[in-house]
Structure formats: structure tokens, C-alpha cells
Structure P
Amino acid sequence: MKSLISCLALTLAVSFSGLSQADNLPNLKGRTIVAVTENAYTPLNFADPATGKGIGWEYDAMNEIARRLNAKVDWQLSSWDTMIQAVKQGQYDIGMDGITINAERAKQIQFSDPYMTSQQFMLVRADETRFDDAKSFAANKNLRFGAQAGTTNFYVAVYDVLDGNENNPRITLLDTFGTSVQALKSGDVDCVLMDSTSARGYMGANPGKFKIVGGPLGSEDFGFILTPGSDLLKPVNAAIKSMKADGTMEALNKKWFFDYNQTK
């Protein structure tokens, strides 16, 4: 295991050390890519508590994609509820926010190849004893979910755990994943559904505060979103493929899901 970790760390260091465009990939000749995220989805994208600067898995991945393609990134911020429409209209070239690839969204924008596959779990407070899976949560009508409207996790809560009523009063709608987790931490809600990658990030950043109960509630692929017809699609997919092949994606997973400590 130690040798594997050392190898991954070396891969990350080597991958990020070069300044030139990667071999055998499209050359964008210094083009600026306008990228947008939310800064509210630990550990994929969030504000560094020490500096306020945007950091996370998606920041590192997008910056590395640009490096390999000989491009620059102009980072912008947007709320989740306007992001897809803004990318569709060409306000931004590419968007990311742990966005699940699905057919409905694909009617509006185009997705890159998946850069991550994740399963959804129930994140609860570490001292929670009233339920231990989706069935026991649904059976106790006093328990409440925290969720963002329009997200995959909202729909899983509605249709896979509760009764299919999108106006169910047991769901408290919140603006971001960060505020959902804060509401869980303070006791305003009893459970937040999120993909395993983000759940690991919040658990790592808040030792002893949260735990996962029950089994996975399905899996989802994450992809970058691009303006329909964008000529960036093939270059971005080529860069993603190369990063999977040389271990960079796994190195990023280790950095953000296991090594990063937000409390430092």
C-alpha cells in the first residue's frame, strides 16, 4: 500500500510539474477557457477557509486539462440553479459542480466523458441512532432531509427514499451543499444525501462530526458541461483520457478525498 501511495504521489508531482503542452494531445495555442463552478461542493470545489481562494478536485483537474492542452483557465463563479443555462447560452465555455450526467440535462448542454463515478449515501450526524438505512428513515415521519432543488440527491430523496412527492414537507430546500451540511451539523435536518466522494470530503474536514449509514442508493457519473457544439469537447475528452491513463485522476482522488484536512 505504501508503495502504491508513493507512486500516486510521484505521478501527481510529475504530471503537474511540466509547463508545456502534453504530447499527443490537441494544442489550443494559449486559448483562454472560461470555466465556471460554485465553490460550495467540498472537496470538488470550495473556498479555502484560510485564503478564500477557490480550490478542490475540479479546480486541479481543470487546470491540468488546460496545461495539457496549452490553454489558460479564466475561473468564474455561478450559483447552481443558473449554471446549466449560462453554459448553454455560451456565457461560460465549461462548467463543473459534481454534475451528474443524465439524459434530461444532455438535452440542454453537452457533457464531457465521465471524469468520476460515484455512489450516493446518507450522511448523518455521528451520534445519530434513530435510523440506520433508507427504510428506517422513511418510516419515521419526524425525520427531515436537507437538499438542493433540482439536484440528483434531491430526486433520490424524493423518489427512492420518500413517497415521490416533490413538495414533501420532510425535505428542507437549501441553497448549496455546504449549507445543507451545516444544517445537518446544527440539527436543523437529520440527513443529507450526497455522492460518496463529497461525503468523504465532509467527513475528512469534520472529524468525528458525521458518519454514513446504510448502503449506496445508486451510482452516478460526473461530467463537465460544455456549450452545445463546442469545439472544446474533443480536446477535453482527450485530456481526461490521458489523465486516467497516467494515474493523475487517482492521485487527485488521494489528495482531496484522503489527504486534505480542512481544519489545518
Structure Q
Amino acid sequence: MKRYSLPDLENIATHIRQDIITMLVRAGSGHSAGPLGMADVFTALYFSVLKYDPRRPLWPDRDRLVLSCGHIAPVLYATLAHAGFYAKKELRTLRQLGSPLQGHPHVGELPGVENSGGPLGQGLSQAVGMALAGVMDKKSYQVYCVMSDGEHQEGQTWEAILFAGKHKLAQLTALVDRNNIQIDGFVEDVMPLEPLRKKYEAFNWHVLEVDGHNIQQVIEACQTARAITEKPVVILCHTVPGRGVDFMEYKFEWHGKPPSKREATVALEEIRRVRTLDGKIVSEHE
């Protein structure tokens, strides 16, 4: 894998955010807040952490990334295009009839997509199965599962957490988008999750917490996770929904809607103004 500097990675994340806005406004539907908030995490994963070959998307020894919260598919699609799995022009077809880039990812339709994601709360079970298969087949690949915090309100999520802890699936790393919003409001108002860290620890998981917009922190957490061999790892990624777009940030109303053409113009301009200051990504309006 090519080695990227931190400024290179931050530049990639900026381009991914721009692609997300462009895709959503062209489609006229889709989710804005989550994809923008997870752009830094996906950049860290695909350009510094995951082991894969875009020319051989089904390479048996590749690391797997399961997207449990399938509604943030635009960030996955844009990242896969930047990673070389397919041409970036395909991003223009998001949510169009006959396009492989549907509102939720569908395995077998697009190179690099490892699972079908729609109903929340099922992705971790899929990732657990992949990790267990790797253990049984004596493979060394890692399985990463990107989850939303809201889907922790689903019972199946906790069944999978319990199973993974019981079987000590050290090849499994979950990354939780802890952005504190869901379509109905703020997570802690709808169905509180705290103390989330202690709950995972009680289920025999090793817990790490990072600033989800600090790419270096995400990379280092994944390196730590790979070194832990006695239990699964969860990385709680504290993110800002709508990151980089002032009128979207922290607002749960942007969970499930795209920007208008006028809003997209403003959003793209704000994203272009993002700069790095003392290792922290900030915008000129902050």
C-alpha cells in the first residue's frame, strides 16, 4: 500500500466530502450528516489501515470492511472510487435506476462492497460471521465493522457483541460513529446508550476512544486493535454529524436529507475552506 502523509490524507478526506455533496445533490435524495462525519475515518481505513488490492477485490487474504449503517453509503462509495475500485465518474449515478450505487450497499453489485446493508443492527452479526470464518480457516485477515450509535438500540447488535466477546474474536474491530444523532433526534434523548464504554467492556471487548476527525488517532487506534490478540476491539469514534458544513453540523435534521442546489454550492465552498491547524481540522468560519 502506498504511504500517505497526514496532509495527503486530510486532502483525500476533503475531496471525499466534496464528492458526497455532489453525489447527494445530483441524486436528490440520501443522507448527508453521517457520510460527512465519517469521511476522516474512512480515509484512515482505506489509505492507511486496510489490506486490499482494488484490482483483485475478492482476494482471499484481504481485510474486510462491513458497513452496518448502510445509509451512510455515499462515504463508502466515494472512498472506494478514490481507492481505485472503479472510476470516479460512477459516483454521478448514485441512487439512479440501474446503478450499482444504490441508497444502501448491495454485495455483488460493486467492487469492494463486502455486505448488503439496509435494516440497521445486522452488520455486526455479518462481521462476526466473517471473523469466525477467518479463525476456522486459519486466515490472518482483519474484519472491520462500521456501525452507527443509533443502531445500538437494536437487540441483535447486543447479541453479536455478546457472541464476539464470548468467542474472543480478536480479528474483529468495530468502529462506532458516535455522532449522537439519529433520524428522530438526539440518541441520548430517543434511547440513551451511556455508559456505552462500560457496556462493551462488560461484554469482554477492549474499548478505545478517538476523535473521529483526527486521522492520526484513528490510524493509531486501528494499529493498537490489530495488536490485541485476546478479545475483539471497539473504537468509539466521536464525530460531528455534517462535519465541514456549518449549517449541517450537529443538526439531526440532516441525518436523512440531501442539500438543495443552493445549499450544495454553499457546502462545497465551506469544505474547500477547510484547513489544518495544529493537527486539528478547522474551517475558516470556526
Structure R
Amino acid sequence: MSTPPHPNHTVTQSMQALIHLMDRLRSPGGCPWDQEQTWNSLLPFTIEEAYEVAEAVETGHWQHLRDELGDLLFHVVFYSRIAQEQKLFDMDDVIRGVTEKMTRRHPHVFGGTGEERIAASEVPGRWEEIKRQEKTALAMEAQKIPSVFDDINSRLPALLWAAKVQRKMAQVGFDWTEIHEVVGKVREELDELAEGWARQDQANIEEEIGDVLFTMVNLARHLKVDPETALRASTRKFQNRFRYMEECLYREGRHPRETPLDRLEALWQESKKHLP
């Protein structure tokens, strides 16, 4: 199997400089805060950095994206440094591991078998098949029954977790075949939610809300919409409209909390004209 080209000298030097910076921060005489961090203490910050990358992509601020990617890369180096101190692995192992994995998962590029180029639409299917083979081999080594969910992290954000679970089930044929069937299921779940609300059964209401959301994720998948991206876009839209209302009220010397509902509604309709 052929290998990817080597990185250019400038990138290698920059990466080494970042690794050396982390060595200095974690070494005696370095930064007290950085020295006391662990994987667990870093985790909330890492999740926040990943979402800041998403924000930069969605807003199209390339300079912000560059900065946020740097912050995320810093976290990768940080985790690797802690692992190195525990004699588990180091940054070189991380880079080599992902390079080998991505080479293995792109046989149509690095296979060296003369295989013809494939369409972009064919890549995800081949990717999933290679992952399935890898996970099955690992499960057999560990003497575990392999599952389609073996490579899914249940600590993902709920929408993303639901979408991944549904895609895995669909890959083995457990799925609706028509969109109207999914729409019907959404209506069914909404009816069950209404019944729970009518009974004022709070436990059932919570369960049915979860079922409605899960089914809506399924509908989004069938309509080829990423639910996380769609919800983030809608949340940003509604937030921007409310900010417009706040600015209008500020110029009037008022606060939303002190404004009659009919005035708030009028401003909301106005915001929709300015920020569709």
C-alpha cells in the first residue's frame, strides 16, 4: 500500500515548536495551571473549542476559524503530552496512527492496486464497510459480540448521537423506506405526547418529548438534513431576531421584561422582515 506524501518542512517545524511549547508549560518552572490539568479537567474546554470551530465555519469568519483550529490543535498536543507523561503514547503516535488509519480507509487512493477512481457518493459506503471490518476484528480479539454501535460514543450531543444510532440501524436494513412513513411516525409521537399532557403525566410527557425529538432526527436524515446544523441555524436566526428587538427597545429606553406582549409581538414581526 502506498503512503501519503510527507508534510512540508515549514509545517513540521511549526508542529515541533508547538510540541516544545507544551513541554515547557508542563515542565518544572512552567505554568502552574497547565501543570495541574488532566484529561478530565480539559474535556469541557475541548468540547467548547470544538463548538467554537463549528461557529466559525457557520459564520464564514475564516480568520476566526484559523484561530479556533489552532486552539483545538493545542488541545490535541495537550492530551498527547499528558499521555506521554504516563508512558501511554505521544504526539508522534497520534499522528502516525491517524495517518495509517486514513491511508487504510482510502484504498481507492493509496491501495496501489490500480483500482479506478470512484465517485464521491461511493466513498461513505466503502468507509463504513472498512470501519465495520476493523471493529469486528477488534471485537473478536476481545471475545465480544460485535455490534453496529461499537464505534459510537454515547457522550456525543444528543442530536448527533441519535443521528449516528439511526444511520447504523439503517445500514443493516432496519429503516423506513418512504418519507411519508416517517412523517406519519412524527404525527403518531405528537399524538402520544398530547395524550400524556392531557393526563398531566410528567414522566410520560418527558418520554414522549424524547420520542418526538428522536423521530424528528429520523425525518431530517431521510430528508438529507443534518439535524444539529439545522437546529443551530434556527437558533442563531431566532437569537438574531430577538437581538433586533432588544436594539429597538433600547432606543426607546425600554427593556423586553417591561414591554407589553403585543409590542413584543409587533417587533418580532418587524424583525422577521429585516432578518428573514
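We did not get these values from a lab; they are worked out from the coordinates using the rules stated. From a predicted model like this one, the values you see are computed outputs, not experimental measurements. Cβ atoms are built from the backbone, for glycine too; each structure is taken alone.
Assorted remarks:
- Winner on relative contact order in percent (Cα under 8 Å, 6 or more apart) once structures P, Q, R are ranked, highest first: P
- Which of P, Q, R leads on volume of the Cα convex hull per residue in Å³, largest value: R
- For distance in nm of label points 7 Å out along Cα→Cβ at positions 94 and 254 computed as 2.4, the structure of P, Q, R it came from: P
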